Structure 1
């Protein structure tokens with residue numbers, strides 16, 4: 001019998017009303033969202049459920065809101081009695097995975113990701129950074145192109161290795177713009193600018209990472225109950241000090257999502273359960289390997305239908 005992985009989405013999956021259905025009908029999910037509200041000292045849930053959208057899109061709100069929604073769906077899904085062999089999350093989703101594996105308490109995770117969002121938002125002044133999704137490019141060729149552009153003092157780097165044919169680049173607005181104009185040199189078809197508030201997963205986030213390191217320094221981490229596949233290495237990590245170090249590096253390092261999924265498949269995973277709003281990861285995994293089974297847990301009805 002094949003193995004199961006639980007995977008959790010990152011920024012961009014949010015939407016007004018997410019997790020409201022499980023909040024209203026599942027007591028364990030309600031407790032999750034109330035715990036996040038209490039930990040942060042304000043009603044994040046009212047922004048999650050009612051908006052406005054502009055408030056939810058603020059990175060420092062988006063990150064704890066996605067954590068709350070994903071863990072709320074996880075709690076509702078746990079009533080089915082299905083347990084994973086591995087957990088992983090895309091960027092911010094790694095924190096949901098760490099909560100799922102028992103590494104971080106929900107209370108600690110909520111406070112950390114709120115701070116992470118603030119640090120990332122403040123690291124680069126508005127308009128100076130950018131990100132874009134490049135379609136069809138070769139990874140090595142795109143990396144070489146970014147390196148040559150960065151030599152002119154306009155940094156641009158590979159940020160998310162999402163799936164074959166989709167790589168996100170990140171860096172200065174000038175660097176990303178220059179790379180976007182030249183993607184055909186790397187075999188790319190086109191580059192799509194992303195609506196983000198900063199150049200995430202690039203070296204321009206080093207200041208945010210340093211601040212996060214200070215925040216994480218005294219946070220209690222427990223040994224994972226389930227192997228957590230890390231974004232930075234695309235390998236499982238179990239040592240708590242290594243987890244702490246990788247969470248800091250993750251802020252300015254590429255998210256090796258395709259590599260992580262391929263590694264889990266190589267270990268016998270044939271079923272991926274995406275837990276959280278939207279279905280972004282399901283779409284990416286389908287492009288990585290069409291033969292695996294994909295399940296989406298993004299509503300109360302999706303849980304009931306299983």
Structure 2
């Protein structure tokens with residue numbers, strides 16, 4: 001796919017791209033890139049193997065700026081990634097994409113964006129913004145989920161979905177790494193070492209880097225929140241266990257004197273006067289009840305119950 005950067009992206013053929021009148025955006029598959037690489041006069045050899053793309057980065061060459069994107073799918077952040085490469089010079093940008101995702105993104109920009117001052121820098125800015133377009137809502141969704149899990153823990157920690165907290169923590173970890181790489185990418189573009197970009201337009205990259213920094217800070221806050229929720233869960237479980245132990249201790253303490261009385265009078269010695277007394281049995285019952293009542297009053301005052 002070939003586009004010229006005018007007031008909007010305008011689809012064209014390969015010949016118009018090389019006229020030099022307008023900057024361009026080109027999306028090619030790795031096979032198409034091998035065939036057409038020489039026509040772009042970028043002066044580099046890029047043999048794209050998606051298995052060798054592991055991060056998002058930019059590298060400054062003598063007469064080009066090249067790099068790769070490794071973008072986590074927002075539907076499955078940990079297990080699915082979109083990998084593609086790019087090459088930039090002052091004439092335009094070429095994407096080498098085996099996934100088809102870049103073509104869809106470029107078509108969205110073509111359908112939605114109109115520019116008063118069209119330029120390569122503005123296109124790259126809009127492309128980078130499209131990568132993170134849903135991220136703020138995703139982070140807000142995670143935060144709401146964590147709020148609900150926190151409420152569940154306070155109500156009854158046993159019913160809380162701690163596994164979901166671990167899943168969110170894993171997603172946030174991947175997004176943080178992704179944001180850090182995008183920040184580095186934006187800073188590399190802003191540095192403009194080869195002067196491919198107009199100095200006044202590098203502000204677009206600074207705006208993008210600032211936004212990425214805010215997203216990174218938000219992701220850090222949510223990561224810390226997951227740690228707090230896990231600590232809260234363990235604290236609530238400890239409190240619950242302590243309550244159980246306290247109850248067992250109270251019950252044991254109440255029954256200790258009763259066990260002593262039962263053991264004492266269960267010995268059945270011949271000369272125990274209480275065994276012959278008519279009031280011995282009810283007196284033992286009353287003493288046992290008194291011990292229970294006094295123990296409960298004592299534990300209430302100590303706030304052990």
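Can you rank 1, 2 by Rg/Rh (Cα atoms, Kirkwood Rh), for residues 100-171 alone and just name the one with the largest value? Numbers along the way, then the final one.
Values: 1: 1.11; 2: 1.27.
Top value of Rg/Rh (Cα atoms, Kirkwood Rh), for residues 100-171 alone goes to structure 2.
Name the one structure among 1, 2 that relative contact order in percent (Cα under 8 Å, 6 or more apart) of 24 was derived from.
Working: 1: 24; 2: 15.
Clearly, the read-out refers to 1.
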Task: Test item: volume of the Cα convex hull per residue in Å³ calculated as 121, pick one of 1, 2 - done: 1
Task: For distance in nm of label points 7 Å out along Cα→Cβ at positions 68 and 268 computed as 8.8, the structure of 1, 2 it came from - done: 2
- [ ] For structures 1, 2, calculate distance in nm of label points 7 Å out along Cα→Cβ at positions 60 and 92 and state which one comes out highest.
- [x] 2
Task: Of the structures 1, 2, the one that -20000 was derived from, the read-out being helix-only ellipticity at 222 nm (-39500 (n - 2.57) for each DSSP H run of 4 or more, over all residues; to 500) - done: 2
Task: Which of 1, 2 leads on distance in nm of label points 7 Å out along Cα→Cβ at positions 20 and 252, largest value - done: 2
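Suppose distance in nm of label points 7 Å out along Cα→Cβ at positions 36 and 284 works out to 1.9; of 1, 2, which structure was it derived from? Intermediate results must be reported in sequence, preceding the final value.
Numbers: 1: 1.9; 2: 10.2.
Among 1, 2, the structure yielding 1.9 for distance in nm of label points 7 Å out along Cα→Cβ at positions 36 and 284 is 1.
Out of 1, 2, choose the structure whose coordinates give mean count of other Cβ atoms within 10 Å over residues 84-91 equal to 20.4 when calculated.
Numbers: 1: 25.1; 2: 20.4.
Computed on structure 2.
A short reminder: the numbers here are calculations on the coordinates, not readings from a lab. Everything quoted here is computed from the prediction, not taken from an experiment. Cβ atoms are built from the backbone, for glycine too; each structure is taken alone.
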